[in-house]
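Pasting the structures here.
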Structure P
Amino acid sequence: MMAVPFNLATRLGSEESFVMDAIRSGRLAGDGAYSRRCEDRASEHLGFGNVLVTSSGTHALEIAAMLLDLSPGDEVIMPSFTFPSTATAFVLRGARPVFVDVRPDTMNIDERCIEPAITARTRAIVVVHYGGVACQMDAVMDLASAHGLAVIEDAAHAVGGRWMERPLGTIGDMAAFSFHETKNLTSGGEGGMIWVRDPELFARAQVIREKGTNRSAFRAGKVSKYEWMDIGSSYLMAEVNAAYLWPQLAEIDQITLKRRSICDAYRAAFADLIDSGRIAVQEMPAGTYAPGHIFYLKLRDESDRDAFIAAARDRGVLAVSHYVPLHTVPAGRQFGQFVGQDVVTTRDSSRLVRLPVFYNMSTEQYGLVIDAVSAFFAASP
């Protein structure tokens, strides 16, 4: 029986030649030719400059947190249904994550829950575009403007996604992207990117990324001395990783369309199950263009979800759950707090299962996934 893994890193077939070219160049440490190529292509795709490739999406979030100049006791509002990096980046600066509920249709932050969570200590709102489906950004930006708050887009899932024709990751004040091997585009393992709207903050981000020094400006001949200027860390993407990423960024539209076609095939195959209410899938609000990062099913409850995962595995298909809500785990209870009612987050996270989606997935492989879902529900009451 053919096995269907949950995810495989995107491979176009040309990555090796670019990686070998980077190795032969002798410039491996970062902020070299391939890093700049990636930044130029990303800027072209986003329609904005001010992007920097980083060593991970987590590190991009950490840079954003540093740019906010947070103090101990400051609060940052975010969904609890997210990866720990969304919270730890701000906890490292002394801030307290304030978790709020998510929407049942998208699993994104419920914009109606944000304003009741705002206090005099609130400094920022972090939105997570789950699965690359946009949060309700107009409402979020209106709230942020009314209360003088920064908006950070955790766009780890959202490369290639749009909201009202605007690329995700260019709507707030800053955004963090991920090029981890599980994402639509990968830099060969770990990697990320930060976008910063304000030119002065972007200049500071360049210093923070380069260990708090002005090394990038020095190498460009813009300053005469290479000095320690600010807080920072080692956040550069290595040139080998940038070389792996470069051809994928060049083919971002092709990759996005392939992944979307797999998600469309799932959605069409499960239409009767969706219409009958036996499963729910992520909805696409008006104005959303999702890049096909995730396709999930919500089953009746956690027991059904676990039974499905086991049944799929028996058929050679690896389907997996996702985030454990941050406010329910030890670090979340220690460093953060949940405000408002937890109506959706815990209930729906416990019944959510993700189906395999990856760029190099064959028609036969996603057909086996469809068969596994159909067989499970055919055998279930």
Structure Q
Amino acid sequence: MTSSAPGSSAPADPTPTDSAPFDAVLFLSFGGPDGPEDVMPFLENVTRGRGIPRERLESVAEHYLHFGGVSPINRLNLEMIDALRRELDRRAVDLPVYFGNRNWHPMVEDTLEEMYRAGHRRILVFPTSAWGGYSGCRQYHEDIDRARKALAERVPASAGPDGTVVLRKLPQYWSHPAFVAAGADAVRRALDTLGPGDETPRLVFTAHSVPTSADAASGPAADGGRLYSRQVMAASQAVADELGVTDFDQVWQSRSGPPQIPWLEPDICDHLENLAAEGVRRVVVYPVGFISDHLEVIWDLDNEAAEVAERLGMDYARADTVGADPRFISMIGEFVEAYAGGLGDLSAMGCADNGRTCRENCCVPAARPRSSASPAGRGR
């Protein structure tokens, strides 16, 4: 907890155990285009430095243009932020909530400058990813570090001892009871849409696939790696337990990159084919890996998977993401309240100040061919 993120040139900061109160919240997400003209610049931001061929970006762009070039993620994040503000008011936690993104406006660099100029120096960061692993956790630490470096360039006084900004990323929440309960109710609503039938619907959980090498590198090697896939499976198991379901499947979606690069499998569409071959005719899919709908959720599940199910003669329902479920928003408020006074558990999974990673060798990005990166990212 005492060393800067790899490659960091940020100035020296207050010790991470500094217990001064925090004065604002940054809601940090992935971002998404707001119109057709945004799509290619957004995808170029997502894939910067990864060598994705232009034709691959144009192919993914068609998915966005199918929906008018608009991803629902920004709108849904704003709804969550409004709900969080009300929740903080209810808890008498007087911290303003700002919105910043990794890949599209409002960019986190711009938001941090806005926050600094408004006088905020100690900021809690809520990431819209529940998970460990590079993309789900460590990359958010890198976002924080990048934003602080940009701030130091734009406002040099912020690099001095009297202007230093502390940003503390809040912990991972994949195992939190509120996340589990909200997911279980989402599945119940989806089951209701199918109505009664002779066959109990098969429950299928899905999350964003990653290269198996990236999954193996997530979490300390001494613990066996595979932190991301183990957390996803544990969260799926917890939701199934809440529902009293003993037989369910964990699958993946949004695989990208060359076919010779192994990714987590099976893919959701391939799995539907296999279930149909086994005689399954009713399926509920819950995207446990995502906290709100965005392009990959609605394209992969509401279009591709739904079309496969229809072709196979399956009754198919997709459960909601947790989004603005009051219990989930209350969970965020609980985290903010617990850390607002400057305390909170700095050993919690994912929790760290100013771009520091949460523990040594945690969620190291795996080496992979430049062209294997997913153009749409992990979309959270």
Structure R
Amino acid sequence: MARRQQRYAAVSLFAGCGGMDLGAEASGRARVVWAIDNEHWAVETYRHNLGNHIVEADITQTPVPDVPCDILLAGPPCQDYSTLWNHDGLKTARGNLFRQVARYLHHLRPAAFVLENVPGLLSANHGAAWTLVRHALRAPSALQPGESGRGGVRYDLTAQVVDMADLGVPQHRDRLIVIGVRRDLRVRPPAVPAPFADAHRTVSEVLDKFPLADNAPNHELGLDSPDVVERLKLIPPGGNYEMIDSDHPLAVKGLISHVYKRLDPRKPAYTVIAGGGGGTHGYHHVEPRRLSNREKARLQGFPDDFVFQHGCRPNPRSARSAYPRVRRQVGNAVPPPAAEVIVGALATRLAEAGVPPRSARELITARKEGQRRPLGQQLALSV
């Protein structure tokens, strides 16, 4: 009988609906044994598709679990570092959640970590945010109460802005990927590979080749008003609100190019976002309508059998209520194909450094025990 492939144990912070974790496990090199997020419907989606090893809780009030951890995965909220919003960065509690990543690195001492965020992290607070975040990730023990940082765990880092279309995601999505490897392993973190840099997957390939059935999960149709439908008829594929004459009754004003922008079938999609007002839903290239969340999920690289939970009854009236709950999950997720490439490259580097993977039995046991054995009396730090 073939022996099960061994994998590295991973812990996932700010796991959301599970995009990064799904990709990490798809690499065949990692198994997530414990995860945490505080967004209820994202956690319900995670449990439905990935398992019950996720905790729904405020990370700032949650003790570090006593579980094996070779790779820490983290996707802390990015809104306060995004140049599309206020770019407040360290001025907000949400912008300081990187301190929780440092806390988990200090206590779990994983061989490596992956942190995903927006490129705006590099420029927020006139560069002060990245200076502090970089220091916290290099020497996480220095941020812990009662710790001087001397003798604590230290990491070597690489920080790379990546267009996830280069990693096989059918979407242009620039993200900052920070990879750290524990310094005592004496190997450098890997660069993020770009296996699709010269062969981007297109909208047509993903949405047209295998059309969705009208009753597919999370495939909400008919949510647009008649004015929106007529407005979209005036905009060709790849165009946006600027294609409508300013004196036309259906003309609108916009601040970003995404407003009423229709997909170009010959290219990857533009960035799928989690929220926003009218005109920012993302719009189909053939039909005059917004994209459904199922179509957005395809553009993020989720398989069709990954069903997003929302708690609304399956009928046309509740579809309007379900739509924003699912939109938020899809837009906040790390695209699974990107995570698969990144974690695969990192696992290869750890193997080269001689870090042993875990047996299947170890990983199964860790999943079962993770919620029952908090690590001593270590308390969370408030931000």
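Any read-out appearing in this document is the output of simple, stated calculations on the displayed coordinates, not a laboratory observation. Keep in mind the model is a prediction, meaning the values are calculated, not measured. Cβ atoms are built from the backbone, for glycine too; each structure is taken alone.
Work out the source of 18.4 here, i.e. which of P, Q, R gives that when mean count of other Cβ atoms within 10 Å over residues 131-138 is computed.
Working: P: 23.6; Q: 26.1; R: 18.4.
Value 18.4 for mean count of other Cβ atoms within 10 Å over residues 131-138 corresponds to R out of P, Q, R.
For which of the structures P, Q, R does the calculation of distance in nm of label points 7 Å out along Cα→Cβ at positions 299 and 347 return 3.0?
Working: P: 1.9; Q: 4.3; R: 3.0.
Working through the options, I get structure R.
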Structure from which 14.8, 48 was derived, Rg and Dmax of the Cα atoms in Å, for residues 59-114 alone, options P, Q, R: Q
